[in-house]
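Each structure below appears as structure tokens.
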Structure P
Amino acid sequence: MTAAGMMGTAGADPAPAAPPERPPRPSEGIVRNQLSFHDDGTFTVVQFNDTQDGHRTDQRTIALQEAVLDDVRPDVVVINGDVIDGSPTTALEAKQAINNVVRPMEDRGIAWALTFGNHDEDSSAATGLDEAAYLTFVQQYPHNVNTVGARDVTGTGNQVLPVRSADGTRDAFALWLLDSGRYAPETIAGQDFEGYPSWDWLRPDQVQWYVRASEELERRNAARVPGLVFQHIALWEHRFMWFASVDSRTPDDHDRAVAKHSLVGERNEDECTGPFNSGMFAALLQRGDVKGLFVGHDHINTYVGDYYGIQLGYGPGTGFGAYGLGGAEDHRLRGARVFHLDQSVEEVYAGTELRFAADYGIDLSEGGQPGEPADFPAGVH
């Protein structure tokens, strides 16, 4: 990670997030009537991750997005955090940076949403725009399906997008979008985080909101609604799964994990988690509806596995402007993740696969290739 990404936020011993003023109402954050299965019962999701660039987004990032969209023809796209980096110096540049990477979906009439990562507010002091302002901005786009999300819950835009069944009678699947935050505070109770990961973590009220909203979906549909969770920062369980262990991290541990957890893909850097385990995975197990939780943040990890019945995985970094493998292989893993849903399959989730820039003949040479900012669509400002 960049030096900036290794640092906690400044501040004088802030307390953990305060409890909400009132418990979130279960229906809040449930977005209605935006997505539905095709008549044949199929639905496709694409995850782009870490597009992470400024107002002159690398041309190859856009070329990769366009190639994937034209190849896969998804029904919805999730840009799963670190949509932009900290380089914008004005509000216009920040909006241009976002506009560059959402135009490929808008131009094709594809529904899309974003989650927030640790870098999206890195330019806020210069631009005056925070995550709430970004949500207001992207809601101007005709094909954006973000909302303000659940009220009085930590983070910005926590929401669930139910996908209606082909016959329109029920919610057949759910796409959960969570804000996993930015960085840990500098200290808590006078103790710093030296020796600990200093990224953020889901807060209990977010986990509680998921449980309540999940129960509400089950009540409305008289059955649990299977789903996928998208958030930027990995859970501790991602690392546990890779080694089939909490404490031991040897090659033998990983070999055991490959067989035990059906691991596929690469791990080229440590999972950059928060210092605390959020309890989200335990909540997913208890509810039994979510079939997978997918993250980004660690650009050069691409793996996925089955961790006690729930897939945990990464979408590779999509943006050519952010760090990669380094050297001649720097851009080798630029890509996207594709998810297939099918109502004829038990639990609806039919599997996932990767698409890489190399699959489309995109230039992988070292260095950057900044482009010019795209024009804003009519009605977006």
Structure Q
Amino acid sequence: MSTPVATPETGQVSARLSTLDRFLPVWIIAAMAAGLLLGRFIPGLAGALDSVQVADVSLPIAIGLLVMMYPVLAKVRYDETHRVMADKKLMISSLVINWLAAPAFMFALAWTFLPDLPEYRTGLIIVGLARCIAMVMIWNDLACGDREAAAVLVAINSVFQVIAFGALGWFYLQLLPSWLGLPTTSAEFSFWAITASVLVFLGIPLLAGFLTRTIGEKAKGRDWYENKFLPKLGPWALYGLLFTIVLLFALQGDEITSNPLDVARIALPLLVYFSVVFGAGMVIGKLLNMGYARTTTLAFTAAGNNFELAIAVAIGTYGVTSGQALAGVVGPLIEVPVLVALVYVALWAQKKYWPAATPVLSIPTEGKTK
């Protein structure tokens, strides 16, 4: 669990945060704006960024994602993950929301909001099928969710992603529309592209985090590892996040700024999707008495999406200039600010509906107050 630093009785929590934490929404918005401006006004930047790829994702972006994921996964107490696996309510709820309810909801939203735009509609459905395995760890940590539970749910999502993504793509793009008398879409996804995405963006930082904790605790003990080492490593998660956001939006900045009306039409169902799925996760967790930490983890792992995979699949299947690829790119454009806002919603809900829960707020980057 995160280190408690404040309770409702101790005054203004924001005054106790590090500068990086306190102005996190500002830094994220600034990173998005910087990326869009770079992509718009520097000719050839997108091509340069995308010239070398790892698992169908730009190498600089891949590096940013790995830097972002490693510190978060190094914080996980892997010797405690067995208790998460024993929580049947959490396991079943996560599987149902992630692999039954959320993709079906995105399918309904795509057809409701974009019935006349098949490329964007297909791109949205692909986003709905790509369950989150990376950035959700950041949002969960900021909201004081259960780190061990997040690691387990992300790992389960990864396995299901490799096994089920292609079959679900066929179901939602071909079989279900044909049953409903709707137009169908090609769904020939690369199994190896999906597997590579999971292995690179989860496997590498997961292994690194596990080895770091195992070796660090064996050499210096848990107290040193968590109170000395992690506070120094922690800020790199948000540095990696901001770096990734700048590059991601630089890669597609010209496309996004050149099609503002199309972006707006794609954005509306995404906004509804993230908000409703997150809210459903919080309500379900509360009704099942999961406690704040695991309820928050359930909500964020359900609401987040693997935009790296969605973009890679859309580009690999339909082309880099396709409407499907644009829809994939708009995904993080909406997801990042919305899920940052939902971090604050979760912390508000903690005070209101889980007043006895601790911690009320954590310092995910520097691990200490100012």
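Any read-out appearing in this document is the output of simple, stated calculations on the displayed coordinates, not a laboratory observation. If you're wondering where the values come from, they're calculated on a predicted model, not measured in any experiment. Cβ atoms are built from the backbone, for glycine too; each structure is taken alone.
Points to keep in mind about this one:
- Answer label among P, Q for the case where Rg and Dmax of the Cα atoms in Å, calculated from the coordinates, equals 19.8, 64: Q
- Value -21500, calculated as helix-only ellipticity at 222 nm (-39500 (n - 2.57) for each DSSP H run of 4 or more, over all residues; to 500), assigned to which of P, Q: Q
- In this comparison of P, Q, the computed figure 0.20 for FRET efficiency 1/(1 + (r/R0)^6) of positions 81 and 337 (r between Cβ atoms, R0 = 25 Å, to 0.05) is attributed to Q.
- Between structures P, Q, the calculation of distance in nm of label points 7 Å out along Cα→Cβ at positions 161 and 305 yields its largest number for P.
- Look at relative contact order in percent (Cα under 8 Å, 6 or more apart) for each of P, Q: the largest one is in Q.
- For Cα extents along the principal axes in Å, for residues 145-264 alone computed as 63, 35, 26, the structure of P, Q it came from: Q
- Origin of the value 4.1, where distance in nm of label points 7 Å out along Cα→Cβ at positions 33 and 201 was derived from one of P, Q: P
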